[in-house]
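Each value in this text was obtained by applying a stated rule to the coordinates, not by laboratory testing. Only a predicted model underlies this, so the values are computations on that prediction, with no experimental measurement involved. Cβ atoms are built from the backbone, for glycine too; each structure is taken alone.
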Structure P
Amino acid sequence: MSGPRAGEAASARSADRAELDREYSPSSCVPDIRVYLDEYARRSAAARAGAVPHHCLRYGPRPEQLLDYFPPPCGGGPLQVYIHGGYWQELSKNESSFAAPGFLESGAGFAALGYGLAPLYSLDEIVTMVREGLWWLVRTAPELPGRPGSIHLSGSSAGAHLVAMALSDDWLPSGRHPADVFASATLLSGVYDLDPLRGTYVNDALGLDAAAAVRNSPITLLPDRLPPLVIAIGDNETTAFTRQHHEFVAAAYPRATALTAFVARDRNHFDLPMDLGVPGTQLGDAVLARMSA
């Protein structure tokens, strides 16, 4: 093909790519993403400075395999483990402790789990790292300060994807099932079918081929049983993220012990996680109710 028709086809492909990039760019819905990222960092630094005690713990051999741990105020209290977003290539545990104060005030502990990022690590490696961190917490909980009891998971965006990957039933030792190990999971604004990302700017760092996208798409890997779930998204999100939310809710509903799903009023992709552990917010109330059930 050459001439005007070839140019028209190339232009159409370019327009399709631009639209797909926009649909999978959460920042396209907010004036300035930096405002939220700076707020994560500010609140997280304040949480680490204000909490006594706070521990930075190593859960694996890679440099990034660290977590910030805030013990439950009373021994045996529940533990909320948060996994950050950033499309598997940005942010860290250092910006991810912003929800700690709310959980501590409710009597729960909190952990912000760090992991290595793309392109230094493949998505397969990132999933493995997060699973290693969660299993480390399960295994060592009786020896940690505060001796946390039930372990609850939460994650936003890429973090929601990583939480969902931890709910599949093929990775825990001794045939243990995630529904028996994790007391609940909260998934915020997640990406659960990764195949569409292969055609976007996100894949420049991930390098997903078709097989990698399939084996890392939790919507196709859900086990027969899931722990109680809270699945939420803001009402100011792209059509693609909203569709992923609704499709995952539909797939998870018949498998979950209990499921609370909603579109949060007056929230976007970036401010919704700040409601974690905050009483009086739609998300905070749902998560705290799940932890006390």
Structure Q
Amino acid sequence: MSELSPKEIGQRLKAFRLGSKYSAEEIAARIGISRAALYRYEKGDPPKLETLESIAELFGVSLTSLMGVGVEYISSAISFFERMRQNEAESEHLSVMFGLVSYLLTTDEFDKYLMISIKEGLPSELQGSAEVERHVSEVLAVLKERKKGYRKRCPGMVNLASATNLEQFLRNGFVGTFDLPEEVLLERREVARREVENVINLLEEQPIGVQIGILVDSVPSTHFQIFRQPERSTLCLSPYKLTDFPNVRLGVGMLTSAPEALELHQKMVTELWGKALKGRRAADYLRKMIKESGL
């Protein structure tokens, strides 16, 4: 599949539209097209180059990012997670190197406390902002669609998780700020414990297609995921955090299908997978971690 395929361009159009401050009607009016035409482009009808140039300028992105030439740079969490959802929808296998565990493997309770933690961690000047509330709600909606799509399709997954980050999660609790009453902090630590217990269950039950490794050594600070699709592969690098002290507002995500980038990151996954604890050993390690955390 070519990077310049109308279908791929349409997917990027939708992702950037969702992350923009404009409605579909406003975009169509500013570009000088109908709303129906905009939706047709998102579904794969090829737009004219000048139309793409106008849309890219309106969204504040480069034309090359919109067309998928080289690296896509995405400064909106909504757009970034939508692009992840789109890629996951066509993937046969995922290689995930995130700090805790893949969001796709978390519980439904995780979503509830993620929203709470994001909101309580906002700077005081943004607390109660209707625009920020909308942004957070839309981010969570896209994330839930990702999880729903994963559970429906169940592509294979290799997930490398950091023992250090899991331990920090247990000690901090699922919080967005330290400035919480003691009883709330205890509740949030219990939430974190249940999520780590969910990882233990996955390690022991070994669902078909899911392989989890726990890294006890130093791990890269960069979070990334590789999407393996029938005719192409894509690498995404994420600046966002979805656990304790979450961040879904600031950062620039990147997606690329450059062979060198894919090869280097896949090599890292393979190397780290060989060092990771797996199965019963990993489960026992996490049980000991929970015990030592005092939970």
Exercise for review: Kindly point out which one of P, Q the value 39, 34, 24 was derived from, the read-out being Cα extents along the principal axes in Å, for residues 42-169 alone.
Suggested key: P
Revision key, fill the gap. Ranked by distance in nm of label points 7 Å out along Cα→Cβ at positions 194 and 234, the structure on top of P, Q with the greatest value is Q
Check your understanding: Out of P, Q, which one gives 21.5 for mean count of other Cβ atoms within 10 Å over residues 146-153 as computed from the coordinates?
Key -> P
Check your understanding: P, Q: which one has mean count of other Cβ atoms within 10 Å over residues 122-129, as calculated, at 18.9?
Key -> P
Study note, to complete from the structure: Comparing P, Q on FRET efficiency 1/(1 + (r/R0)^6) of positions 50 and 274 (r between Cβ atoms, R0 = 30 Å, to 0.05), the highest sits with P
Review point. Upon calculation of relative contact order in percent (Cα under 8 Å, 6 or more apart) from the atomic coordinates, which of the structures P, Q produces 18?
Key: P
**Study point:** At a computed 20.1 (mean count of other Cβ atoms within 10 Å over residues 74-81), which of P, Q
**Key:** P
Exercise for review: Please state which of the structures P, Q yields 1.00 when FRET efficiency 1/(1 + (r/R0)^6) of positions 106 and 202 (r between Cβ atoms, R0 = 41 Å, to 0.05) is computed from it.
Suggested key: Q
Exercise for review: State the single structure among P, Q that was used to calculate helix-only ellipticity at 222 nm (-39500 (n - 2.57) for each DSSP H run of 4 or more, over all residues; to 500), giving -11500.
Suggested key: P
